[in-house]
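Participant: Following are the structures in question.
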Structure I
Amino acid sequence: MKRILVCEDEDVIRDFVVINLKRAGYDVVDVNCGEAALEAFERENGNFDIALLDIMMPGIDGFTVCKTLRSKSSAIGIIMLSAKSQEMDKVSGLMLGADDYITKPFSPSELTARIDAIYRRVSMTVAKVEKEPTIESGPFVLNLKSRTVAKNGVPVELTQVEYQILEYFMNNQNTALDRSSILTHIWGENYFGDDKIVDVNVRRIRMKIEDEPSNPRYIQTIWGFGYKWTAGK
């Protein structure tokens with residue numbers, strides 16, 4: 001069963017979200033504050049595929065919940081829910097480990113489409129693993145079965161979105177990839193957001209794999225276009 005933790009302090013919005021997610025086949029645990037979200041995560045031993053977190057809440061806010069959940073699990077999909085459309089709210093959530101964000105108000109179709117897209121990523125089958133269990137590029141080894149990455153034998157903690165981006169880069173060594181193609185490959189053709197999410201995730205990956213994130217060696221920026229992976233064979 002697809003399990004999702006919904007944290008929203010406004011009862012009307014939370015009820016709306018819960019009803020639509022249950023109709024879409026999700027097993028929903030809903031809470032009305034950040035404290036309850038963290039308690040539910042611990043009580044359920046982290047047995048959630050996705051967490052949908054409102055940003056502005058009394059007490060522990062969504063940013064703090066996001067950061068805490070991400071520190072406990074690199075696999076869970078995290079979506080931020082905000083009434084604000086300011087760029088910094090989006091960037092802040094993504095930098096703390098969120099995979100996506102939805103701005104209120106939103107339609108049932110947008111809600112389920114965005115959540116379904118995240119769910120597909122965190123529950124991807126490993127059918128292709130038998131053909132190619134690892135990808136090696138420079139000092140990096142990407143394990144397709146465990147969906148993990150190591151640099152010089154040292155594990156690198158990545159979210160599932162970061163892992164997929166890195167896999168896409170490593171499968172396209174020395175190829176310039178434009179932002180729209182990255183967005184489509186990772187988030188799907190029906191993604192409602194903008195390509196800023198690509199830049200933020202690349203920034204996060206650089207912070208984890210580059211010796212000097214401000215002077216990247218492996219993920220090169222192609223100005224006005226996108227990025228290129230240049231780790232060598």
Structure II
Amino acid sequence: MFFRRRILEALGGWDAHNVTEDADLGVRLAREGYRTELVQTVTEEEATCRGWPWIKQRSRWLKGFLVTWLVHLRDPRLLRQQLGWWRVLGVHILMAGTVLQFLLAPALWTLWALPLGLGHPMISSGMAWLPAVLITLCVMSDLGNVAIGAAGVARRGRRLLLPWVITLPVYCLLGVAAAYKAVFELLARPYFWDKTQHGQSVPDVSPDRPAFLRPDADGS
């Protein structure tokens with residue numbers, strides 16, 4: 001990330017109590033009328049490749065999203081005046097919606113009891129049509145995610161990762177664990193920064209990586 005220092009200082013700098021300080025800063029920049037843009041480049045950030053470290057990292061991010069959301073909702077009227085209805089909706093969807101999709105996922109999973117011939121409260125409540133609609137949406141969503149993931153790895157020249165794309169639903173399982181951990185920590189340890197372990201991945205030798213950054217660039 002790159003910032004104009006004078007703007008960063010004018011906004012009061014980083015929030016030292018937010019474990020996703022960049023998310024908070026992004027909202028503050030927007031509230032003050034500034035704009036952020038994406039740089040068309042490839043990052044060299046190491047992805048977390050083990051289960052428990054992944055959950056800890058995502059729980060920190062999700063907790064930070066909740067903190068950011070709650071902080072900026074201290075004065076909802078002022079938030080709306082500064083951002084407008086459309087961008088306020090974006091804040092809700094990104095910050096709260098990202099967490100809620102994981103927190104509510106187990107409720108959707110109960111619908112899979114229906115194809116197995118088991119009962120479900122929705123059937124007895126007069127909404128027999130709703131489970132079929134929700135299951136269809138879930139299946140379509142999963143297929144869409146797999147299609148996007150397949151297109152992504154194919155376009156980046158990482159076709160060897162294609163078989164792993166079908167494991168994306170496992171991402172949701174881990175995300176649920178991370179979300180509930182985030183909510184617990186929001187209540188019990190809101191300022192705790194769960195450190196991410198690095199140096200666990202095999203060095204990247206992808207053709208997308210610039211030659212001078214590859215491990216064998218110096219002949220070692």
Structure III
Amino acid sequence: MSSTRPRSTARQFDLIAFDWDGTLFDSTAIITRCIQLAVGDVGGTVPTREAAAYVIGLGLMQALAHAAPDVPPAKYAELGARYKHHYALHQNDISLFEGVLPLLAALKEQQHILTVATGKSRRGLDDALQAVELQGVFDGSRTADETAGKPHPLMLQELMAEFGVSKDRVLMIGDTTHDLQMAVNAGCASVGVSYGAHEPASFEVLKPRHVAHSVPDLHQWLLAHA
């Protein structure tokens with residue numbers, strides 16, 4: 001399906017794809033702790049906070065397997081179930097970063113196509129998007145369980161095909177190297193945010209257009225350059 005919305009020559013990017021956790025949603029600390037608890041529950045070596053945070057953005061089972069290399073595949077189903085158990089206890093404790101809603105509203109006003117490309121499951125993302133303030137904000141989305149996990153470029157490639165947007169008109173925004181590497185693999189530009197899961201020093205090799213250190217910083221850069 002091609003987008004029918006008018007495109008301004010003043011815009012550099014028509015389609016903006018956001019990662020979810022750690023970029024729009026303030027969930028990094030809780031996800032990290034839930035990974036640690038789940039690994040401990042099945043008898044694995046509990047990963048450090050840094051190791052658990054590193055896998056955020058990957059598909060769930062890909063992330064858990066990476067964070068718990070000594071847990072045998074036969075226990076992966078139990079590992080995933082324990083993570084979901086712990087996350088369900090805290091999912092209402094997390095929320096959008098302050099300033100995200102005004103940022104999205106400003107981008108909508110400029111007629112950008114707003115999408116989500118996330119390592120969350122489709123069910124998990126749909127649950128998050130049920131919030132009243134988010135209804136109708138995003139034009140499209142892709143999740144790891146329905147395409148391919150990051151940094152594979154399939155999420156972005158499918159969004160480009162859905163909206164008829166070329167790769168040079170797409171901007172990926174995320175808080176991990178997985179997000180930025182996905183953009184590289186898809187031939188798209190990227191922006192990193194430093195307030196999520198990965199240390200921003202690791203972004204440099206992936207050449208993001210900008211590294212935002214807060215949501216207001218991201219807002220200002222996007223309005224000036226996107």
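Just so you know, all these numbers are worked out from the coordinates, no wet-lab data involved. Here the structure is a predicted model, which means the values were calculated and not measured. Cβ atoms are built from the backbone, for glycine too; each structure is taken alone.
Participant: Any idea which of I, II, III comes out highest on Kirkwood radius over Cα pairs in Å, for residues 41-88 alone?
Facilitator: II
Participant: Compare relative contact order in percent (Cα under 8 Å, 6 or more apart) across structures I, II, III and report the one with the greatest value.
Facilitator: II
Participant: If you don't mind, another one. If distance in nm of label points 7 Å out along Cα→Cβ at positions 57 and 105 comes out at 2.3 when worked out from the coordinates, which of I, II, III was used?
Facilitator: Computing distance in nm of label points 7 Å out along Cα→Cβ at positions 57 and 105 on every structure in I, II, III gives 2.3 only for I.
Participant: To continue, here is another question. Which of I, II, III yields 17.7 for Kirkwood radius over Cα pairs in Å, as computed?
Facilitator: III
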